[in-house]
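Structures follow.
Readers should treat all values here as calculations from the given coordinates under stated rules, not as data from a laboratory. On a predicted model such as this, the values are computed, not experimentally measured, just so you know. Cβ atoms are built from the backbone, for glycine too; each structure is taken alone.
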Structure P
Amino acid sequence: MTNNREQKKRRTFAAIADAAATCFDNNGYDATSIETIARTAGVSAGTVYNYFGTKNAILAAIVTGQVDEIMGEAGESLDLAAENPVDALMPLLGIYLDRMTGYGPELLKELFRAGFDPTQTDLLADFVFADERVLVQLSDSLREMKLHGLLSPDVDIGGAALLIYSIVAVGLMMFISVPGTTPRQVRAVCSAQLELAFDGLGSSSDPLKG
């Protein structure tokens, strides 16, 4: 019985988070009420409050759940048999981009806004933790690439991970700020920027070298 109750709780939690993501993207964060989320999820408003309490808590759960899924899906995606670092890394970054653009521009816009808003103290810890997990995965991937000869031995892993993270962020910003931008275009832009970045990482004047 306990297992059944726990499974039901997890399903309800996920249903509310998914419904909220849809509502935020369709209607905007500010225009979406707890009652609207409840109707979309097929539960009562009281249930939403019991599980989350606030819209910010739901937003944090969306971010955490998304990162959990990305970490699981992207774990084995690095192509170490590739002939160059861009081809090695793009399967991993493609998962990041596909997951994030899959939510739609309005929800992504709210995630960016909340992530850079210092007044959203109840969200910042969750957002920082999510960023750190992605950076750790990028750093681990770059170390693997270095071991397989896909990166110069003197590339600074931490600096390179931050650079690549920034490239992904810029691609997502383009998705939410330029009307009509498709996920495929975001991938193409990120791939081109990666190629430039890795060209720089291979040069003797690169500041990311240790």
Structure Q
Amino acid sequence: MPGAPIRIAIVDDHALVRAGFRRLVAAAPDMEVVAEAGDAAAAIEVAAKWRPDVMLLDVSMPGGSGLSALPAIRASSPHTRVLVVTMHDDPSYLRAALASGAAGYMVKTSGESELVGAIRTVHGGRTYIDVAIDAQCAAGSQPKIQAVAALSGRERQVLEMVAYGHTHREIAERLSVSVKSIETYRARVADKLGLRTRADVVRYALEHGIMSPDRDPTKDA
């Protein structure tokens, strides 16, 4: 028996864009739109009232940036996964979004099927990064070979899985070790690379070719 549909809120200041997103969501059998908003302040109200599973959030809107509203959105509805959908393909916006609590980031030039896939990805607890902006991150930064080489094989595995949004418990089950061991590996990564938050981990993994948006290490055979 199918489960409950993914409840989605759409936040964009352009009515035509909202209509397009609504049409795409309506065509997906496992999704439904529960609310819409046209500015950052209304996005916070929507999060508090409707507590959607996923929110599609624009960045540049009248009255304030979607990124500036992200912390309040997350505070109003902690379980809501925010997928930033924007025209900005500058990696600095991606980093700011992740640091503010976004679960994913994609540009509006992406294909229709990519949006649906991105919604399912973030709803499933993973991080989604648009392929185009991921390529820019990879091209714009040279790997710090010595820093990466300082990691053990297991530490690198943990780093990669954390970047993809998996919890310590999920990683422990995958690697057949204790949660305490994963916490220890994570602490070692933090000490060696200075990566204290998940946003730091995602940024580092993108910039150093450790993370690819079309691959999840826990799905490897």
0.9 is what came out when distance in nm of label points 7 Å out along Cα→Cβ at positions 68 and 100 was calculated for one structure; which of P, Q is it? Q
Comparing P, Q on distance in nm of label points 7 Å out along Cα→Cβ at positions 84 and 108, the highest sits with P
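One of P, Q was used to compute relative contact order in percent (Cα under 8 Å, 6 or more apart), and the result was 15. Which label is that? Could you put the intermediate results ahead of the total?
Numbers: P: 20; Q: 15.
Label of the originating structure: Q.
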Matching -25000 (helix-only ellipticity at 222 nm (-39500 (n - 2.57) for each DSSP H run of 4 or more, over all residues; to 500), computed) against labels P, Q points to structure P
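Comparing volume of the Cα convex hull per residue in Å³ across structures P, Q, which is largest? Walk me through the numbers before you get to the answer.
Numbers: P: 141; Q: 131.
Between P, Q, the highest calculated value is found for P.
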Taking percent of Cα pairs over 18 Å apart, for residues 28-115 alone as the criterion, which structure among P, Q has the greatest value? P
